[in-house]
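A.B. asks: Below you'll find the structures, each written out as structure tokens.
The numbers here are math on the coordinates, done by the rules we state, and not lab data. From a predicted model like this one, the values you see are computed outputs, not experimental measurements. Cβ atoms are built from the backbone, for glycine too; each structure is taken alone.
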Structure I
């Protein structure tokens, strides 16, 4: 997708792009130790974690220890998306990307990097690439 070779990207993947301490630690390492200067939060329109957050009642019987820890941080994006016109899932995915970009931008290590760091968001369209 980015037309890059091996070791050209430092990739941190998790469901829903949820920014956890582990994700922040990985990003801090990539910025401070590896010289990364671009962080991209890339959602997609069929995100299962956002769908799960939209249907928390369906998942109430699921493991509270793990699934809830995944979908709880998406809750603010869901609440914002419900205020917007248009498709709820599409809006929720977009708001979730915005929320997670904001969390990364506000991390102390981003300003401590001593150089400009770009934190951007995007939505990948699975059907069209």
Structure II
């Protein structure tokens, strides 16, 4: 067996959280909402290129269990300063951390359902 890459991750949220999730993953992070199978419950799929990497699913009347073993998902990103400006413009609170001993810098935030999202930038980029 050989694993090649992460295919997608799924976040469960309440039905009433879907508009906020749409805004966060679409408008804030810039992923494209796209086709999703006709599942029995509402949800969203967000694409990075041609790949549906973020799946949002709802369960009527059920709050997501948490935090469980899931900690965060990370996207490799570029344009750190532009990212900071975009997050601030959308009112997204975030933290930053250099990766000790590696030429990487991380920005962390939470989506509207509480899932932690990391953006990882290669250095040297202007911090």
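A.B. asks: One of I, II was used to calculate helix-only ellipticity at 222 nm (-39500 (n - 2.57) for each DSSP H run of 4 or more, over all residues; to 500), giving -12000; which?
C.D. replies: Values: I: -12000; II: -3000.
Traced to structure I.
A.B. asks: With mean count of other Cβ atoms within 10 Å over residues 95-102 computed per structure, which member of I, II shows the largest figure? Write out the running numbers ahead of the final one.
C.D. replies: Numbers: I: 20.6; II: 10.0.
With respect to mean count of other Cβ atoms within 10 Å over residues 95-102, the highest-scoring structure among I, II is I.
A.B. asks: For the read-out relative contact order in percent (Cα under 8 Å, 6 or more apart), a value of 37 was computed from one structure; give its label from I, II. Working shown, then result.
C.D. replies: Numbers: I: 37; II: 24.
Derived from the structure labelled I.
A.B. asks: Tell me which of I, II gives 11.2 when you compute mean count of other Cβ atoms within 10 Å over residues 7-14. Intermediate results must be reported in sequence, preceding the final value.
C.D. replies: Values: I: 11.2; II: 16.1.
Structure of origin is I.
A.B. asks: Mean projected area of the Cα convex hull in nm² was computed and gave 9.6; which structure, I, II, did it come from?
C.D. replies: II
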